[in-house]
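Derivation of every value follows stated rules applied to the coordinates shown; laboratory data play no part. Since this is a predicted model, take the numbers as computed values, not measurements. Cβ atoms are built from the backbone, for glycine too; each structure is taken alone.
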Structure P
Amino acid sequence: MLDWAPVLLGFLLFILLSPGLLFQLPGNSKKVDFGSFTTNGKAIIIHTLIFFVIFTILVLAVGIQIHTGRQAIAS
């Protein structure tokens, strides 16, 4: 069986934490911009660190697993 949790969590977090999509920390004009659809270098670094921390906590510390497929029958 394959563990799909890292793939799905990575995809979901990548979409949600894209700088400028939902929020941008730090923003171009303020400390936090919401829905600006723009980005800068500092925001990319901050969002990368946030992604890494959340992904690591969910996959390694919490141990989220999503298994699909059939189990092998032992004979």
Structure Q
Amino acid sequence: MAPPPRASRLLKALVAVELLGLCGAYGLFHMMNNSRDFRNTVNRRFPSILEVYYQSNEWAGVNGIRERDHEAWSTKQD
């Protein structure tokens, strides 16, 4: 027995929204992973998002990004 058309459309819309969110999160991670300047912009506007980026890298065993960023940003301001 097939689900009602309304439920089927709702499920498809939900899957589409989830995929868009996943693609957006990956795109944001990719941009932050490749650009220290973009990370600086994110740090100024949304510091909590940058903190999640740093923590996810540290959990994955990639250490030192936070320290190198802070060092580069402090020398840039001087």
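Quick notes on this one:
- Rg/Rh (Cα atoms, Kirkwood Rh) - highest-scoring structure of P, Q: Q
- Which of P, Q yields 3.2 [distance in nm of label points 7 Å out along Cα→Cβ at positions 9 and 41, calculated]: P
- At a computed -28000 (helix-only ellipticity at 222 nm (-39500 (n - 2.57) for each DSSP H run of 4 or more, over all residues; to 500)), which of P, Q: Q
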